[in-house]
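Structures are listed in the sections that come next.
Each value in this text was obtained by applying a stated rule to the coordinates, not by laboratory testing. Since this is a predicted model, take the numbers as computed values, not measurements. Cβ atoms are built from the backbone, for glycine too; each structure is taken alone.
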Structure I
């Protein structure tokens, strides 16, 4: 079972190859099992538990051999799947008592019966005999992942209606007959997609065992169907094993290796199984050691894919535990992967949609609940769902709700934080929905799931206030438009895409009074340096230094969420009638224009949303300054005055709040001689605060 992310997110994820993921072809001659003799000779018939199968094979009685093989699969007690059909009464009872019963899955199952599929936000009515190469491309891929067999299995358990088992078998047999394993391994997608991408092969290598467990005792899942499914799984393992043996970073090989290891663990009766298991597990250990950063972030630096990979490790690990396999290093950084989501979590318990991470509505609550159960972490439990999630039973068994209810909960003992390797910084006031939160994205480019979002900021305080545009399914042409610089809160020079180089984190400081982070990008003779100062708990200052030669047009983009926005003097602000709003105010005489941007609202749709664009044109270097001022009542907004400075790399200004708070700040992109309010320091930031909110001198070297 796939848990920890929503179904929509699960369908969206893992549908685009990472940069550098080759679509090479490998010539293989022995992946297909040509028929019954080939299949049964691939078994280790010397095993005592296959004596009945061996006897039938010796007389070439293939129907009886299939019956014996089916009986063996149903009767064996090892290996064990992650969950067991033998717990069916307890699982059904748990669903009846807590989750509205398994029969509620009949609606979803009946749509599959009617061949009414809604995948990646696109609904298609298919013929009863499915044409598996449907188009669009990614829709075809998801169709052949068979996630909807879980609906069939749950509906069958909840109703015992044989139609669900019968149609599961029909779809299985039709897919196998219509899509024989190719003679060559290839990730070429073709005009309408491919059912034999290695990614989908890896996913089926895991998910088909879910279906096998659901329907093992169903009369409709007869010996012929069990034989065909086993035969195809062997071909899947050979196909995956024949693919490129080199380590390749990214989520694809994690799924491929997980599928290969799973088939090797669950079908140990085959002569090749130990090799499949060992190769898959070795690759997964290598991914945990080299593809998961020391700070716990997955290499692709996108929360959605991070979550998916984290769950892949979890499922394989649980399968190994069930079968008493100890794999050193497999989970060495797994707990840290949960810590990453904890650190990135916004106050509403969603993660920011940086890179290919969906629409920004994916909750961390279910994932953190799994983390709390695994690692007994009260801080994980604090961010988790209030109640036990139904999918957890398929990981932890029917007693999971009692276990979860007994867990302690404690608010995390940190607020602002730097993810050292991935170079995400989070500045926050706390962990409750009204708290303020800013993400500063200084992450490097990490392949096809990265966006042109270098040095972006996003803001949340009770609601989204500055947003990343998010992402749609890769089938949607608009998905390309959501990747570009213009879809992010960044600086653009001369209307071109961002400077094409990895950012470098140049500063990080956090204490009770302020947070400060700085990053820079250099390419093509130009440097953009962005510094972000959080004057707690009130507002942020964003300084942009653009250095180089000649005159250039520099635009700063700030994307507001869906909803009303307006211009007030040299500022733009959201205009929600209730709750928190955000004013974005320049301190540099720039020209402000409101434009229309796009925000992904589902995997297949976008809507227009306001974008504040501040433009300055002039000879470099240019130093630009923006204040981000959250407010609940416009009467509480401050008056901002530029104080001027002789240094081109600095900005000096005062902020005067109606309550009498008066802050004077000078900020620079690098350590410099600063002076303000009769104070001097060699620093990046010098701030003098006077008033009822705070009094004191702040310096950041």
Structure II
């Protein structure tokens, strides 16, 4: 062991202290009447005491280096997810731990056992294997990546030798586990639990549906069904709030696995409806827990309230009014300008009660600015959509009052009128306009008009129709958080009805307007905030997770979201926690099965701004049962990439030898420097006190003062 003495001061200070200590001792005992031997002893004790006291002023330390060997640590991760309850897999684990892993601990190696599912759940101590308890609150998904990251953090200062996963290999959650396991820099081993041969089973693999829909509309629901080893007719039932509403039959073939079954649902009023797709089970299935899946659909009012403002009567306005009256989902109000302060129709009491505003030839030079400002304020406050139709009589200076809510900017104004044809673009956005054939029919319509005015199209706007003249945009749309608008920059489209080769002009105009309104004015987009549960169904031991975000509301800093939950003789309320900015979240456990409703209320300055409703179910979360066959594909990939082993079929003796080999490679011997700090070390201080006391004792025995 290497020793070294150090201090913060020069060695000459130590020599000076020696001299001072010797001088003090010499003068102290110079005239003492003692015999030679006792005098030498007293002198030596006083010298040591004085020197050690003075030495403390130099903050001395004694450094020494020693060799340290860190014991290898073998970590075993035991899958505790719900899929382990199939085929008595949990009983197999107890036997495997006792017979195979006990011998992995050899020499000075240490074995550590942990349950995991989405993460490391808890550690299993020695002597607990006979009474393993697989119950837990987080057993509904298997996330190896998260568990490996937790191992890295927990054992970052340990000599980690190996990681061994005991699992059925059904991994259904998490990120890139290969990155996580490589970061450990140790062999990854696995023991596969269960049979890799697929047993008889049918399951609802996935359900594709819209979480929200309009009332009285047909909502498609598609169920993806998996079948293994069956040749029979399968009954698929659809329930609405526990009432059977539809049944389909599927002919299963043992050579085919995937089947799609389609349903259509609807409801006549605003409500949140619970649906359940259920497969008629058989006694010979490996499990019946994956034969169903439940979900919710929120039905909202599909009526769009539209306000059309016209600069005055005209052929374009007449054509537009006629076609709008044929759109069933529109409740349309019209304001046709008569003079600066008058309209032909009565002005609605609340100009803010509309989902969308259509401006056709409006505003003009006689338009009332106060009305335009009022409409502009309503559009901004409610984030309503705007559809603009150009005309020769537009007053672009007044239009600039709402220009920030339009998809273009006016660069140059001109009254020069030109004729132009309209044609469709090649690549239409299918999320807005799927009927490309109808859109392209405009290519054969008669020419209409435009002016020589120049417009700058916003960067986020998309073009759907262009003019023949220089391919300038004719119909554009912008759908962003703060701008939901479309614009038709030509005019005179009444001439389309003069087309002798096609009668689709009215259908096209309706299609452009209705799809623009629906795309820009989602019923949920007008909400001041949104809230959802992370899942539609939770198990009794799971935490129900709520996530909310404030959308169309000016944040002032004192916003709160109050959540109230009720159902099955249960009532609870609490505030969601603010995560950051406009995002909120919260969790609660409800250990009683049943259907529950929740009401979320957005509060600002303790004043209610909006209330939203939702539903969820506490029953059995069967997500883990989507797959029932043990699968080592993923585990084998991790093992091969880290030079680990598949221990599934190996005997205990062979496993012991493999772990001896891996542990020997992980022996980590290193040199560690330790410091003996004199000024704070109790041993040094004890010696100093002992010397002073010893001198005092001997002086008293010799009758010295």
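Annotations
- Taking distance in nm of label points 7 Å out along Cα→Cβ at positions 153 and 641 as the measure, the highest value among I, II is held by I.
- Which entry (I, II) yields the derived value -7000 for helix-only ellipticity at 222 nm (-39500 (n - 2.57) for each DSSP H run of 4 or more, over all residues; to 500): II
- With Cα extents along the principal axes in Å derived as 99, 52, 46, matching label from I, II: I
- Origin of the derived value 5.4 (distance in nm of label points 7 Å out along Cα→Cβ at positions 417 and 529; candidates I, II): II
- With mean count of other Cβ atoms within 10 Å over residues 241-248 derived as 15.6, matching label from I, II: I
- Relative contact order in percent (Cα under 8 Å, 6 or more apart) - highest-scoring structure of I, II: II
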